[in-house]
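Undergrad: Right after this note come the structures.
Each value in this text was obtained by applying a stated rule to the coordinates, not by laboratory testing. Everything quoted here is computed from the prediction, not taken from an experiment. Cβ atoms are built from the backbone, for glycine too; each structure is taken alone.
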Structure I
C-alpha cells in the first residue's frame, strides 16, 4: 500500500488525531469496516449501523492488529490511536478520493441496471491475462464499498476495475468523484430503483452523472444495443459494444454448450477472434465485447484478451449453474429487475429438457410494478418455458401474464414455506430449474433445498 498514516488521514478528513504521538506516522495497510476482517496494520472504520455500532468494537479491532481507527465519537479507553471526525462515512470517501489520486494507472468504472457485476468480472479477467488487476470484491460498489476497494490498491496493481452501484440521484456523483474513471462502461439502462428514479430517463440521468467527474480525454464504452445509451452524448470519445452490426466491438456466431460453456467470435477494431467461456449464460456474449474493447484500448493482443476471457468465473448468486445429480440448478437469486429476469429466461429457454422458472418479486419498481411483473410472465410464455412457479405478493402478476399468453403449466405461492413443501411434486428429474428474485426475497433459502431434493 502507498504511504498512508493517521497524520495524513487527519489532514485529509479535517479530523483530529487522538493517541500516542509516536504512532501518528505509523504506516497503514488497507481498511476494514468489520472488526472480524481486520489484518495487521489495517484502518478500522467505526460505522454506526441500525443494529450495531462499530465504535463498540474498536478495541477488538486493536486486539486483532489494527493500526488506527476512524471514529465519529470519542472512544473510551482506546487501546490505540484514532482519528476523530464528524462523520466516518464522509471521511472514508475523502480518504478514498485522496488515495486514488496517488495512482497513475488506468481506472475502469462500470455501472448499469443489469450486468455490471458480470461485466466487471469479464473486464478483470480479460485484463488479467497481461496486467495485475484490482477489482471490486463481492458487492462493495456503494459509497462505503468503493473507498474500501480503492484503499486495497498497492504498488503492484497495473489497472483497477471498479463497480459503481447507485439507487438515487447524486449517488453516482459521490462515487465518480472518488474513482474518476479513465474508462467508463455502461451496460444497460433498465427498470431498477424506479421508486427513487421514476422512469428510464431518470435512471439514465442518475447513472450518467459520472461524466461530470471525468477528464475530457477519458473514454466511454456504451452498450450500443440500448437505444437510450446509443442516443446519449457523452461529450467524449465513445466506443459502442453489443450484438448489433453497427457496434465497434460485437459478438457474432454465438453458440452454447448447455450450461457448461458459451462460444462466440469477437469482431473488433483489428479483426475477428474466437472466445470460449466455460460458464453458463448467453448474456456473457453480450457483455464480453466491452471487455474486449478495454483490452484493446490498454494494448492487449487478441490472443491475450481471448485467454483472459476464458478464465472468467461467475460470482455467487449470479447465473451459477450446477448439476445436482437430479436437476440442473441455476442459482441467479442475488437480485432481479425486469431486464435481468428476461435475460435469465432467455438463457433458460436455450437449455434442453423441461424448463422450470421459479420467480419471486422484483422489488422497488414503483407505480408500474404490477404491469412490469405481468410482462415478465408474458415473456416467459413467449420463451416457451415449460413451467412457471411464482412466489411473493407481486409475483402473482407474473402468473397472470404467463396464463394470458398461453403458458401451459403454472402455480402461485404466497409463502416460501408452502412452495418448498411442494417441491417434490413440482420438480422432476432432469429439469433445468432457474431461481431468481430480488435479494430481499431471500430466495437463497430455496437453493439449498433444491440442491438436496
Structure II
C-alpha cells in the first residue's frame, strides 16, 4: 500500500531533523498506526534506525552496534559496557549530522531503566552531533518517560508527535471503493493503516473478516490482547468492560452491576480505556461533561467496537469453524452496527465546518424528555459559532428514504425541543442513498460527508 496522509507529521519531523542544531524528537501512538513506516519515509539512507525488542540490555546494545556498523565500519568490534559509552562513541565517530531512531524505546528502558537519565545527560551536554528520535507504542510508558514532570527527559524534546488514526477519505483512496462501501469498511478498520494493508492483501471485505478477524488463525483474531499488552495491566477487566459496552450495556451503574463491582471501582479502568482512545463517554448536547448524570459509554475505536460486538459473542462458534452461522449473525446485524458509526461520522463532519451557510460548533446526540410523557432523541444537534442558530439532523443508514417525510417528522419532534427556543433552526438529513422523492438541499450523502466535511486526521 502506498504512503498516505501524514502530511503534517512528515513536515514537522522533516523540519526538526533538518534544523541547524541536533534535535531530540519523540513520537508515539498505539500499534498499527504506521510509526515505523512514517520514520522510513522521513529518514535517509545515511541515518540509523533500530527496532528494539524484549532482549536484555547487553543483547540490545550488541544489536544496535551491528546496525551502526553499516554506517561506521567496525563499530561492532568494540565492547560497550553501557549505553552512555555506546552513544558517546557514536558521537565521536560522527562528522556530519545524521539521525539515530530508537523504535519501541520502552523495551530499551525495560532492560535498562537508567537509559532515560543517560539520554538526559547527553542532551543537556549540548555536545551531541546527531539527532535522536525515540518512538513507542506504549502510550502510557511514552507519556511517563517524556511528558511527566518528574521524568528525566521532561522538557527536553524539540518535537513531540503523537500519531492518530488516518482520516476516512484516505481509506477510500487506498481501497478505491465507493463512498457507502468506504463507510461500511471504516466501521471495522477505522483509520488504522495496518488494517487497511491486511484488507487490501486479503481481497474482499467479508473475506478479510472471515480469514483475518473471525478466524482463530487470523492475523487480527487476538488483536485486542496485543493492544492491551502495551498499556493495560488488568487485561481481563478491560476486555470485560468492552464486551459489555460493545453489546449495549452503556451506563456506569449497569456496567458495575454486571461485573459485580462498585461504580467507583471502575473509574480507573474506564479512565485508562478512555485515555487510550478505546472508549468514550457520551453526554447529551448541552449537558455539562462534569455534572451530567445522563452520560453513557460507547466504544470509540471502530475495530474494537466490531470485535466486541461480533467476534467475542461468537468465539465458540468461530473456534469450531462454523463460518455460515457466524456470517449470518454478522450480516443480519451489520447495517445497524454501521448506522451507529455513521452517526458519529456525521457529527464529526459537521463539527467546526460550514453547512447550509452556517459554521457550526461541536455536534453531538441529544436524548431526553420534552415533557412528562414524551422521550425524544436526535442523532445530531449543533449550535452555530455565534449561538444564533441550531442544527438538528437525522442520520439514516437504510436503502432509501422519503426526505420530506423525515423532515416533517424531525420538525414535529423538534417543536418542543428546549434548545430550539430562541434559535433559528436548520434541519439536515444524512442518508446512505439519495431520497426517493425529489432532491433536497438539506440532504447529504456519504461522498459529501467524506469529501466536504471530514477534516484530515480526525476520523
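Undergrad: As an exercise: log10 I(q)/I(0) by the Debye sum over Cα atoms at q = 0.08, 0.09 Å⁻¹, calculated from one structure in I, II, equals -0.57, -0.71. Which structure is it?
TA: The structure behind it is II.
Undergrad: To test your reading of the models, identify which of I, II gives -11500 for helix-only ellipticity at 222 nm (-39500 (n - 2.57) for each DSSP H run of 4 or more, over all residues; to 500) when calculated.
TA: Of the options listed, only II reproduces it.
Undergrad: Okay, next question. Can you rank I, II by distance in nm of label points 7 Å out along Cα→Cβ at positions 40 and 224 and just name the one with the largest value?
TA: I
Undergrad: Identify which of structures I, II gives the largest calculated value of mean count of other Cβ atoms within 10 Å over residues 328-335.
TA: I
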